[in-house]
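Once you scroll down, you'll see the structures, which are given as structure tokens.
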Structure I
Amino acid sequence: MKRITLTRYLIEQQRQHGTVSADLRLLIEVVARACKAISHAVSKGELGGMLGGAGAENIQGEVQKKLDVISNEILIEANEWGGHLAAMASEEMEHPWKIPGDMPKGGYLLLFDPLDGSSNIDVNVSIGTIFSVLKCPEGVTDPDEQAFLQPGRNQVAAGFAVYGPQTILVLTVGRGTVAFTLDREMGSFILTNPQVRIPEDTAEFAINMSNMRNWLAPTKRYIDECLAGKTGVRGKDFNMRWVASMVADVFRITSRGGIFMYPADNKYKEGRLRLMYEANPMALLVEQAGGAATNGTQRILDIQPRELHQRVGVILGSRNEVEQASAYYKG
């Protein structure tokens, strides 16, 4: 069996389609190496003193875990010196991270959630890293927050790593979605799914049921119909899945289909998840795999961002179910 590494895949994408420049390839490779380092830190757990809180809150007002801080530092240190980035932005930092003046600058912007699903760290449940790549606007040599405020359809690459029994990297460079598995002995990401396809229909949904009291009417209608099963208007039984880790929930959807919902509600009027470094990269990955992603009334990739840490409602996954749920919001 031919083993295709991440590097070989990216080089072949450039040769065949001209979609991956040398700098973009290097950027993705560096992010992947950082994910390997984070995976190693996660696997150490208590043995490496990695569990527990960091004693501070991030810009989101969320209590930081030690691994949140460590993962953020790993990604910054890995990427700031390579010469392919103009700036970085992270869930853990209020403002964009500017490339130090003594380092060369490149033409790309990197956004990331360094460790998604932090509440699961101490209970040994899958967590991960999400990232998004944009081109720095032409003529901008000292990018500020405004340079990042581009709609998700402008992304040139997006991906996430999930740290579970295997460490898996799911990636798109705009020509479909693929998945790589980390060969720990060789230290390489090996292509294990060259064409991720999300089934159009599903009988699984993922939503945080503890928020039911805050749901808007369209959300309640859709979930009630799923829960009614074969005796209801949908005429089939649904199973519910909820890991409280977006990377784990979305990876399951890329593997076998499903719908993931974290919509706006009466508590989070605009939604709970962050548009720029959670919803946008996941939406691109899902769409490139044949699925759909919306905030209920608008395609996520068409939303014009207003601020770096903007929140948004998210409904994504199997196309027919996303369209079914969206019809209730639009109606």
Structure II
Amino acid sequence: MNQQRPPLASDDSARTPMAFVRAIATAYTQRGLSAHAALAAAQIAPALLDQPLAHITALQMERISDHAMRELDDEALGWFSRRLPWGSYGMLARASISSPTLGVALQRWCRHHGLLTDDITLHLPHPSGDEPARISLHEHRPLGVGGALREFCVVSVLRNLHGVACWLVDSRIPLLGAQFPFEPPPHAEVYPLLFPGPIRFGADSAGLQFDARYLSLPLRRDEAALRQMLQRALPLTVRQYRRDRLLVQRVRQLLASHPAQTHSADDLAALLHLSPRTLHRQLKDEGAALQTLKDEVRRERAIELLLRSQRPVKQIAEAVGFQNEKSFIRAFQNWTGSTPGEFRARD
């Protein structure tokens, strides 16, 4: 006997556009089937399909997707020219879980995805220099009959890939950009929620960019964690991790490379595409504080300039991000117990 599902939580904000639900209904129609049972499983009234500006909750989206994937036995939900039977993406995850680093895991994911379908290609070139990591999605034929499922496919594949990457290293991976090869849809306002970071429509191809340093992070998941995750994998596409295992390093780099643009938490948060509140909270989760990091970076830079250059103290104060010489001298005394002039003369 099937157990009755508990009612959906009423406080879960409805932000998922009805267009994605209609895409699932389209997958049923293309197979000559009815989506009634899937809609009922997610407690979505069929009449809402005719309301283009309607939204559902993330939990409702999870439930209708789960039901449809099982009923259609297609984890691609009609996007590709052949089905991806239930468990296909779990197979990709298992092929990646033994990787030493996130970069290797994502390379395997992209390569093995091509074994499931050749309708699209996922590509992660090795970044050079200070370039960001770039994952691109190239389309080779219409997605869904007549391309009817194109947007839903592109969004789902990229969200899934980003979610898996975050899960593998147990870290929030901020996006430096997300591009889509179509014009802004009527529900474009939800894209910053799905892909936090700069969004661009009308691109040549779809893709994501993020700091390449995340590629060198070791995986923090094992087979036991994978088995548990696969029992309820769909929330990966909506979860936003609090922890960012590279945030302290990224903050240090910005403080050092942009001293004039990081005077305040607001300025620094804007460069990181975060809110000031989120910046402070995530630093706290990592056991760090912004003022402490700022002092450390300024002190290191000030000492380097005092010892390795003949710049006047006023110029050094400006170079390390102080707005006047007096405040720099006071801070330097607190750091070292001596003034900049005394420190330089003593060396």
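The table below gives the values:
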| item | result |
| --- | --- |
| Comparison of I, II - label where volume of the Cα convex hull per residue in Å³, for residues 181-268 alone is highest | II |
| Computed 84, 41, 40 for Cα extents along the principal axes in Å - originating structure among I, II | II |
| For 3.0 (distance in nm of label points 7 Å out along Cα→Cβ at positions 13 and 253, calculated) the corresponding structure among I, II | II |
| Structure (I, II) behind the derived value 16.9 of mean count of other Cβ atoms within 10 Å over residues 85-92 | II |
| Among I, II, structure where helix-only ellipticity at 222 nm (-39500 (n - 2.57) for each DSSP H run of 4 or more, over all residues; to 500) as derived comes to -14000 | II |
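Laboratory data are not the source of any read-out in this text; all were calculated from the coordinates shown. Bear in mind that the values here come from a model prediction, so they are computed numbers and not experimental data. Cβ atoms are built from the backbone, for glycine too; each structure is taken alone.
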